[in-house]
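The following blocks contain the structures, represented as structure tokens.
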Structure I
Amino acid sequence: MSQESLPAAINLREKLTLFSELWSPKIVAQMNDYYFKLVKVEGEFVWHSHPETDEVFLVMEGELRIDFRDGAVELKQGEMTVVPRGAEHRPFAQRECQILLIEPVETVNTGDAGGERTVVDPEWI
């Protein structure tokens, strides 16, 4: 492997300084058919599910609650969870929370719900 073809280090903290929009995932890396996306969230998202795939939420900074129809999971900085495929869920953050999402390339942020918060073609940063 030549020096030019070595993989680059990706500084997630630095990438998080490049945007301020809420609920607008930004792609920072791809591994096979999976994207690694950074997103800043605050307030309540829409109820939705991803019928074809699981979804990973890793809290980089802040606190996140993921509501399910029969309960909720609370995540603090450095914690993660895997939302199972088909599970209807709704992320919520009292204050701004910074998250790393890991999900298949074709995954749409609003899943089967659609609506005004849908990001069809996430930006690479």
Structure II
Amino acid sequence: MGVAVQLVALVVLTEAAGLDYRIATVLAVETAILHNFVWHERWTWRDRTSGRSRALTRLAWFNLLTGTLSISANVVFTTLYVSTFGVHYVLGNLMAIATCSLLTFIANDRLVFRAVEWENET
């Protein structure tokens, strides 16, 4: 669902707001990051998120880690796909999402939502 959020935000920011697709990509990725955090908290890693007091810490780490990886990779790969292959920016962004999704999932599984850290919280 985060992919849809990102693509809709990208199109709205580019077509309706008139932003350059690279700037719109940064904002669209951040929108998807915040959306995805909520879903990860409630579904993906809900067994590891029992402590509400740490939710803001997890959000900060998730946003820092995912933002660093996703924003930079999405801008680089979207620009590469658009300029090198001449694809439309939406298709280029979809290809960029596919390129870095697995990397960010593994990084978040291992670093942000570590099972060991959250098991000890009471």
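Just so you know, all these numbers are worked out from the coordinates, no wet-lab data involved. As the structure is a prediction and not an experimental result, all values here were calculated from the model. Cβ atoms are built from the backbone, for glycine too; each structure is taken alone.
For this structure, a couple of remarks:
- Comparison of I, II - label where Cα Rg over 2.2 N^0.38 Å, for residues 13-84 alone is highest: II
- Which of I, II yields 8.6 [mean count of other Cβ atoms within 10 Å over residues 5-12, calculated]: I
- Once mean count of other Cβ atoms within 10 Å over residues 29-36 is computed for every structure in I, II, the highest value turns out to be that of II.
- Which of I, II yields -20500 [helix-only ellipticity at 222 nm (-39500 (n - 2.57) for each DSSP H run of 4 or more, over all residues; to 500), calculated]: II
- If distance in nm of label points 7 Å out along Cα→Cβ at positions 93 and 109 is computed and equals 2.7, the structure in I, II: II
- Volume of the Cα convex hull per residue in Å³ - structure with the largest value, from I, II: I
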